[in-house]
Structure I
Amino acid sequence: MRSKARELALKLLFQIDLGGHSLDEVFSIGRKHLKAPEIVWDLAEEKVRGIWENLSEIDSLIREYVKNWGDLERLTTIDKNILRLGVYELLYEDDIPTGVVMAEAVKLAELYGTENSARFVNGVLSSIARRVRQNGQDT
């Protein structure tokens, strides 16, 4: 269920990034076209709203770790939003083990990213996890 919510959240974040629509517009359109159980929608919406409320902090942290690859704006929309989702979970969802955050982000990168996305996402999130979660360990 949480995996499906992450996947749905990624799709919604992608639409927000590309479409220029408000959160509420994307949720309304998404509910019409993306079928999922209500609990999955609730979890996905909670994640997306949390990411958007903390976007400045999340993007700032990501920027610190992607500067060797260029600026945040140069990342693919998928990679950027997978990183946003992973960083949000690392920072704000302590009940999710670090290993789960990492594995789920890599899985999404394998499904939706380029051939290099999984390795890139893993590397960036691993570095961030070491910083924000006591050397990457679960808190």
Structure II
Amino acid sequence: MPRKRFDLTFPPRQATKPITYHLARDFDLVPNILRAQIQPGQEGRMLLELTGAKGDFEAGIAFLENEGVTVKPAATDIRLDDELCVRCGLCTAVCRPGALVMGETGDELVFDKDKCVYCEACVVACPRRAVTLTF
């Protein structure tokens, strides 16, 4: 079954609603919360991995958007500043899911957003602060 990751932004009024429950029950999607920052009465964010059939994805995303949730592809908030990066590879050494790897020639940093879990290990490891995350 296909698996996709999404970055969800919740308006304050939606922070206490059982959104993931409805995705599972009503749309036959399997939610896996990878990261969340949600407080009652405040805007919230969630990195959510969904597994399910293509049509179920479309219906589930439509449901989220109808509920006022902003849905973006995952890892759009991770930035690599090419001018600051010296391709030292320290970020790749700490990236457990393997989202950051050095390219075949060794002079290119390759980022696979589908593997990223927003752990921020790369942000901490980078001596030049070339990797940033705004989640």
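Could you figure out which one of I, II the value 0.10 for FRET efficiency 1/(1 + (r/R0)^6) of positions 40 and 88 (r between Cβ atoms, R0 = 30 Å, to 0.05) was computed from? It was calculated from structure II. Taking FRET efficiency 1/(1 + (r/R0)^6) of positions 32 and 56 (r between Cβ atoms, R0 = 30 Å, to 0.05) as the criterion, the highest value among I, II goes to II.
Each of I, II could give semi-axes √(5λ) of the Cα gyration tensor in Å, but the derived value 23, 17, 14 comes from I. Between structures I, II, the calculation of distance in nm of label points 7 Å out along Cα→Cβ at positions 8 and 96 yields its largest number for II. For FRET efficiency 1/(1 + (r/R0)^6) of positions 64 and 104 (r between Cβ atoms, R0 = 25 Å, to 0.05), the calculated result is 0.70, so let me know which of I, II that is. Source structure for this number: I. Each of I, II could give helix-only ellipticity at 222 nm (-39500 (n - 2.57) for each DSSP H run of 4 or more, over all residues; to 500), but the derived value -6500 comes from II. Upon calculation of mean projected area of the Cα convex hull in nm², for residues 16-71 alone from the atomic coordinates, which of the structures I, II produces 4.8? Of the options listed, only I reproduces it.
Quick note: the coordinates plus some simple rules give every number you see, no bench work behind them. Computed from a predicted structure; not experimentally measured. Cβ atoms are built from the backbone, for glycine too; each structure is taken alone.
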